[in-house]
1. Upon calculation of volume of the Cα convex hull per residue in Å³ from the atomic coordinates, which of the structures P, Q produces 154?
2. Which structure, out of P, Q, was distance in nm of label points 7 Å out along Cα→Cβ at positions 16 and 384 derived from, given a value of 4.7?
3. P, Q: which one has distance in nm of label points 7 Å out along Cα→Cβ at positions 216 and 256, as calculated, at 1.2?
4. Can you spot which of P, Q the value 8, 23, 26, 21, 15, 6, 1, 0 was calculated from, given it is P(r) over Cα pairs in 10 Å bins from 0, in percent, for residues 56-239 alone?
5. Computing volume of the Cα convex hull per residue in Å³, for residues 280-431 alone for each of P, Q, which one ends up highest?
6. Taking 12 as the value of relative contact order in percent (Cα under 8 Å, 6 or more apart) derived from one of the structures shown (P, Q), identify that structure.
Structure P
Amino acid sequence: MADASTTKPLRIGLAGLGTVGIGVLRLLEENRTTIEARAGRALQVVTVNARDKTKDRGFDLSGMAWADDMVDLASRDDVDVVAELVGGSEGPALDLTRAALASGKGVVTANKAMIAHHGLELAKLGAANGAALKFEAAVAGGIPVVKGLREGASANRIERIYGILNGTCNFILSEMEKSGADFADVLKEAQEMGYAEADPSFDIGGIDAAHKLAILASIGFGAQIDFDAVATSGITEVRAADIAQAKALGFVIRLIGVADCDIGEAGTSRMLQRVRPCLVPKRHPLAHVTGPTNAVVAEGNFSGRLLFQGAGAGEGPTASAVVADIIDIARGDIGAPFSLPVDDLVHMAPADPGGRVGRDYIRFTVSDRPGVLAEITAAMRDAGVSIESLIQQGRESAGSEVLVAMVTHEGPERHVGKALELLDGSPSLTASPLVLPILRD
């Protein structure tokens, strides 16, 4: 490795001085000797940009130039690499990334939404101009899962990728499990503790996890990224009663993103990508992931099951992933952002989930009157769904509805869909049923 003192420094333009941006500056300062020894050259943040130039961020910025317009970072002669830490799938962050790649400057970003929506376009732009596009920090914070899939597991055919991809949802679900409180109460607690945003819709609605899943699926399967194909549902309908029932059955509930492929005739493939709450067997490693933690499982045909677990957000972990990408660029590692040269990434149409075979937990909210159970079981019978167990939980309070929960035997997913179609519009049901797949081991 070349001596950093005799090699031209890598000059960095940093856009965004929030928690992660300041974390990057602190990390570069505190671990400078180690980082530069591993990079083989000095790393210098020469220019920064943020909304408010006058704000005290607790870090001395006096040795850095200030860019009034962050997109100008892409055209500065004294910037080799741009670190985009602003966020947002559109707007200035995207404009800066496009401009930097077009000018041959490498880009390091933590922006999962931008990569999920525009990753293919940006990868093509980088390839055309010999510019690196790195986004380790966009998925699972400080966990090196992007590099793990792209490099560590590169000799394998990845058969399935799944995991807990959102720390906010995992905190809420594991706290509901521990305390017995309902969703709204635990969400408020998560907001007070800083684990959930004031507007938590992207987290609790599953969108944040879907962004990450689309990125991982593209890397794992060598596919063109396709965020629009991710079927997404969040955790807002999960009740404390569901958590309790899952526990009694030997499961926990977690929001799980899953991606896998169907190989068709002539080698054609279709990809299934879904984010939804699932029942996870207590013996599964993901059942023991609690709090604001992320965990990703990749199943390789030779490596077997690989588990990546750690902090999915926060100043330190995310800054660590950003700087690791910068070190790679300093070493001259451009690489293929999605594991294959961008022109070799294949388009995979969405797979039909109906033929997937599995077990489900189904919860019905019904009127407390005779014949309801018979109506539900008849619909299951007519649709070909075999019931493993059925529990009527009784009234939660006087005059309230009754919860009926069941677990199905293994069967095609379309059969459950057909049963729910038969029950659609029934006056016996006072709310839409909740269907939670049971994650297979």
Structure Q
Amino acid sequence: MQYRSRRLEALFGAPLDAVTYADIAALVNNPEAAEAEDLDYKRELLAADAKGKEELAKDVAAFANHIGGVLVVGLADTQGIPSKVMDSDVTDAHQRHIQQVVARTTAPPVRFDMRAVHSPTSPGRGFLILAVPRSPQGPHAVTAPPAKPTEAALRYPRRGASKTEWLTETDVATAYYRRFNASAGRTQRLAAVESELLQNLPESNVAHLVVSLSPEVPGDMQITQDSFNTYKNQLLTTPWLLGKDSKPLTDVRIGSRRLITHGGRANGPWYYHSELHCDGSGAWAMRLGHHVSTVDMIEFAWAEPDTVVYGLLSALHLLGSHARDRSGATSTALVKAALVEAPHAHPAGPPKPNLHPLLPLRIDGYDRSFGMRAPLSTQFCEYSYAESAALLDDLADGGPGLVQATAPLAGVLFQAFGIPEASPITRDGAIRSSAWSGDLKTSILRWSQARGVSVVGE
């Protein structure tokens, strides 16, 4: 679960994702378990009529707009203190209904985790735990029609003590100011980690793919000798290139509040470099394997579409996994992908090297039947880039959500070369197999099968 609270974990006797039915039942008549800013109880959560939908939206938005909190469904309370176990509906259908109501009655939709804790004696009954983290996207409004007239309410709830209060106009303005400031801060953080990585790349005159990420809710990876040994072993033994068994990283060392990784040779055709920061931010660069051709007396380098998309998928998975699983970052992340003909062509890149040749870059296909380049680009591009927001869970889980998050980034990169879309993947999260070839096709199809990613186009 995204939401963590030492206070509530101590009260329940376990983390929220491990709390048992007996743990929750033991809260009955415990004055220390009284409703508070971060804790609320409901005997049931029907959300079937206008009033019920409004109450549910108000409860989750109030937590998201304040410090976060937990709503326990299936406990009656007396003056805020749990007083009786009242097993509630915990079926999958009821959980889907709750998720749909929150998505439709809060704006922007409040993200929350929900867990069913089943009764050992009543199938389909038990407790529901709704864990709502503090939201960086606040303020969240309740959009459900009001069940009764409300005066001087802007429909933005916030938890206050053990009750829900409504934000004033000043409160709402302040919340929006904080949201925009936080967004600007993430943008600056993204630019900083990208720039630092570029300055640390070895001198090169060939094309690179550079991917960077900055989470909305930062984490805090702790580096000690023991943890470093663990992280180093993970990075060196995990085959993070999708669908491959090879372990491309050969070195992991410590930098200033970050882990720095390398793979390949600094002057070789393949080289990987990443910087994984303690707050969950990160940047990754790959030297692209490419071809060289001459047309109309112009010599140029060209990369194949599947090479670019494969590198982008693998990089986003690596960075998302680091942010979520190693640093503990949550929610969404701002991500950026850049494709450059050489590192110095990036606006934040290093000085132009004294290396030759420095060739312009295209993205073109390769017809293996005839051993010839299949032109796709209509123009050269020194520097193309794309930015978007993505759910960290989608990137780290490495399934259809990863493909969906990658597709718009890849599409914008390709459009800078005059190509309408990135044909190897689709925006609805599928792999287009006809756009892949050789070893990459074998790898991506193996990964797709293992991760439940649809394959189309063969």
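1. Numbers: P: 154; Q: 169.
Only one of P, Q returns 154 for volume of the Cα convex hull per residue in Å³, namely P.
2. Values: P: 4.7; Q: 4.1.
That value comes from structure P.
3. Details: P: 1.2; Q: 3.0.
The read-out was computed on structure P.
4. Working: P: 9, 30, 31, 22, 8, 1; Q: 8, 23, 26, 21, 15, 6, 1, 0.
Label of the source structure: Q.
5. Details: P: 206; Q: 117.
Greatest value across P, Q: structure P.
6. Numbers: P: 16; Q: 12.
Only one of P, Q returns 12 for relative contact order in percent (Cα under 8 Å, 6 or more apart), namely Q.
Every read-out reported here was derived from the displayed coordinates using simple, explicitly stated rules and does not represent laboratory data. As the structure is a prediction and not an experimental result, all values here were calculated from the model. Cβ atoms are built from the backbone, for glycine too; each structure is taken alone.
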